[in-house]
Structure I
Amino acid sequence: MTIDRRELLGGAVGAMAAMMTTDGEAAASPSRSMAPLDLVQLYRKLHYRSNDGVVFWWLQGPKYGQVGTTLTPLYQANVGTFQRIRYLDDGGFELTALEINLITDVHTGELLDEWRNPYTGETLAVRFNPMGPNTIRYRADNSRILPTEVGGARIESVVNLHPPMIVGDEYFQRDEAVARVFPAGRGVPFEVNDLAVYHGRVSNLADPAVTVGDATVFFAEVTGWQRWMNMGDRPGNLTSRMVGRKVERYEDLPAQWRERLAKRAPKIAANPVAALDGKEALFDR
């Protein structure tokens, strides 16, 4: 993980003092105490929770094919992620996560069993292909112990965590990850660029009584073509722009998403927390 701990834990004096530059000018929030913020805890409350337990994230947004600078809408991605956090004696924590994407028509919103590739004209079966469950360990400073394998495939990755941007009571955290995954039978690695901006409020995240902070996210991703699309050696890539929110209960995920999951995977929908103890799905992108 690439991270400047001096900035994150000790040197982000402006952020800790509730000051942040906006268009080159510093702006202080008179409504908040100037006491230093515990950025390690705020990160945990924003992304996950500060104690043991589960949280859920939903993400929705269009997936595009990109060839040159031309974007072609392909489908709507509807992602639900189940996450279990367990804190360790060394001050770090383990995160077990299962990610499920349900693909819908970009125009009608209907759940797709088949998808027509606009580049090739081919009609293809839509795969139900969860990611995980897998477990990643974080150190006491929130730096991530990067995995070397995911879903049976070798992975090389770099993660960048930036110091938060604080404007008044608004709290923004920018995360970036780059990965190359080498699934069996794929001629070239599957390349992933994840760009996320998490948003919360300092007044909520810094409240000692709060363990699960209110949080939303804007998520963008640039990847290679997925194998099931049968794009072969065609130039281009996939890109997406999505928005989402963290919730504490499975029942607080979007009702339509839960209904669709019950059709696709009734066992998972019946006991989503138990699914975190299931066998990890093979990585097939």
Structure II
Amino acid sequence: MAVPVDEIDTKLIRASPHPLRQDMGDIDSLCRSIDDIGLLEPLVVRAVGNYFEVVAGNRRLEACRRLKWRKIPCQIVELTDKEAFEVALAENLDRKTLDPLEEARAFKRYVSHAGWGGVSELSRKIRRSPAYVSKRIRLLSMKPEVLEKLFRRRKSPSLAEEILGLDPLKQSQIAEAVESGRMSTREVRQLVKVMESPPSWKKEEDKQRLVGRSIDQTIAAFRLALSRIDGVIAKLDKEWVEKEVLMQYRLSLHSQIDSLIHLRKKLVPI
């Protein structure tokens, strides 16, 4: 059964106190769209005391306010705090308006902070797998500065998920390299594989494979050092003598990395 649409005075409508999106995005474009063709989808609101609280449509509310609308078409629904959160979350996921960290924070609030249900229950509500929900929540176990570096250049969670199993120090080192643009996703994946499987000099293991792993670890360390040097060089003025010295070290590292790659191919043929 369709929910009827009512015209509600803008002054009586309040945005959700727990918005899922940290950034409302381009409101100006939304204003132009609404001004040209009208509000295609009414807000979804619920009665809370003497006013109406937005369940879905915070951006539309802001756009209508900027357009100085006196009344806004709304669907009034009766929902508990939990149900309102579920509706808002499902809509944002369907619209793909949340970035991975916003999803992670919303999932954690549902499972941990509000205690509304476990991962399995939430996954059913939002039609996502339990693994999807768990991986998102695990992102928040990483240091904020690491997450900031990883998501500064790209919104995909794949790189962050690749390094979830590493200790904080290694996560930070890789994040620095990723932020500098010196490591691709493929290189990160290879580096993580090496870090998670350190050499073990047991007699029964194949020595050739162990040699390959050791060389890979050395190459990875040189790449991280190269990334750090690039960061220092970028902060120095052109006339600084130290910058020229660091450039020489940089070239030397590049040469050593190339030599190690050549050595690995020679000692450990594919």
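Quick note: the coordinates plus some simple rules give every number you see, no bench work behind them. Fair warning: this is a prediction, and the values are worked out from it, not measured in the lab.
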Kindly point out which one of I, II the value -18500 was derived from, the read-out being helix-only ellipticity at 222 nm (-39500 (n - 2.57) for each DSSP H run of 4 or more, over all residues; to 500).
II
Comparing Rg/Rh (Cα atoms, Kirkwood Rh), for residues 74-209 alone across structures I, II, which is largest?
II
Given that percent of Cα pairs over 26 Å apart, derived from a single structure, equals 59, which label among I, II identifies that structure?
II
Comparing I, II, where is relative contact order in percent (Cα under 8 Å, 6 or more apart) highest?
I
